[in-house]
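What follows is a group of structures, each given as structure tokens.
Computed from the coordinates by the stated procedures, all read-outs in this text should not be read as laboratory data. Bear in mind the structure is a predicted one, so any value in this text is a computation, not a measurement. Cβ atoms are built from the backbone, for glycine too; each structure is taken alone.
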Structure I
């Protein structure tokens, strides 16, 4: 083959990889997933919410994640079912479920908190929780239905094993980005639902079956057995943070060999104060 032809072939191959690269992008959260023995499973969402407004947002979130055909794909491996909450005001974890809670958790800088436990030595999620901080959602900045839906949709989906598609503040029209439905965007419904790529990613994450399951039965209640406290020092080590400071992930190792991971969605104010800082150690009054 002539040298010129070889160069042309090399350029074509490089161009192909450049074009294909975005298609290979992933927003799995570390490969974490619920173990299950069937292609499709139903995850219980424990409703511990204290007002009808949040309950309606949880219902919308469940409906949207259960309706992939609205967004393009025809199927999803993860279905959700809202059940009576089995937790307490601190949103203790309950085996086999995701517990969903809201409270005035204080001026600690975070809007939403998603926590998962992993079985010892595995990527298998055994329990999860999603918490909404009314200390901020009761303020004029964040108290609108679109921002509430965005955060509810995102925090619940973190417990499926999904990460963010984008953290730069732009809208990819998915609740798994960090567009902010506040200020001049408070009436915008952008980024309040999943999109096609979210369901594509779920099908990738759950493409294999497991020999056992960590998903709780819909008919068998479980008692709270683990607690993520409101003290951020109990979250463990900071292991990652987005460039703009709005997203942080913490990791803690437990005495039984399991691991707890906490995904934190900080307020705009906390992030702007020091994007590269661990926001746990700053005052948020």
Structure II
């Protein structure tokens, strides 16, 4: 079981430099805790500060250690030539392999802002991924479809293969991950029973497409407290207030031992990677939570 971090990119701050600084501090804390991977997210046309993935990842990689890193990109919004170039450059900066987390995107406001028909999400996604893989391989690509390309080529190409983990909960998205991805990311709001069910679907689709199962990752929004009482007083309070509309079962709050057990239970189900997110917004509490994950990792093994 590998434990990584998917840092939140959204911060309710008056000084926008504060949110960027907090992301840098959290990346450094994750490196010091020896976490196995680092990711940032992707959203657009937001109403509150949201730090865009390519520039913020380039900055926080300076704080990261020799472990995989990457970002979520909502492929329907991104021109595949430009995105292929940006990812290839990030891969050249990263000390270890680069992982593309790929998603379809959601929310009418985002699609309206880009002038994109939401019904075109699947075709734009699949065409974009196919084009980028060809560009990363050093091919010259012409294409006629959702994207119009004429003899496109990029340089530099990535120093090693870009790994692609596809996020999804709907049946077609899970099938797409099994068919096209190097891994699948389960939805963060799933309770354990739902996560097990979706994992079984993913494995069935892998068998159907005669592909070996890839990475099976799940995001868990967590708080690791200094002890059981402090965990409940800090993290439990956030969950009880209705955190993100998630079921309490989809979050993990406890001391080091309790969190390690919850992670081990997910490994027993069949997940290979847990990507944590801090559910407590206070920066000092978030940094302390990340630091305690070193002890969680030691217990999970």
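If helix-only ellipticity at 222 nm (-39500 (n - 2.57) for each DSSP H run of 4 or more, over all residues; to 500) is computed to be -7000, which of I, II is the source?
I
Matching task: 18 is the computed value of relative contact order in percent (Cα under 8 Å, 6 or more apart). Pick the structure from I, II.
Label of the source structure: II.
Comparing distance in nm of label points 7 Å out along Cα→Cβ at positions 150 and 262 across I, II, which is largest?
Looking at the calculated values, the largest one is II.
Ranked on Rg/Rh (Cα atoms, Kirkwood Rh), for residues 158-237 alone, which label among I, II comes first with the largest value?
II
With FRET efficiency 1/(1 + (r/R0)^6) of positions 166 and 246 (r between Cβ atoms, R0 = 25 Å, to 0.05) derived from the coordinates and found to be 1.00, which of I, II does the value describe?
I
Work out the source of -0.26, -0.52, -0.70, -0.96 here, i.e. which of I, II gives that when log10 I(q)/I(0) by the Debye sum over Cα atoms at q = 0.12, 0.17, 0.20, 0.24 Å⁻¹, for residues 134-189 alone is computed.
Clearly, the read-out refers to I.
For Cα Rg over 2.2 N^0.38 Å, the calculated result is 0.98, so let me know which of I, II that is.
II
Tell me which of I, II gives 0.65 when you compute FRET efficiency 1/(1 + (r/R0)^6) of positions 142 and 174 (r between Cβ atoms, R0 = 35 Å, to 0.05).
The structure behind it is II.
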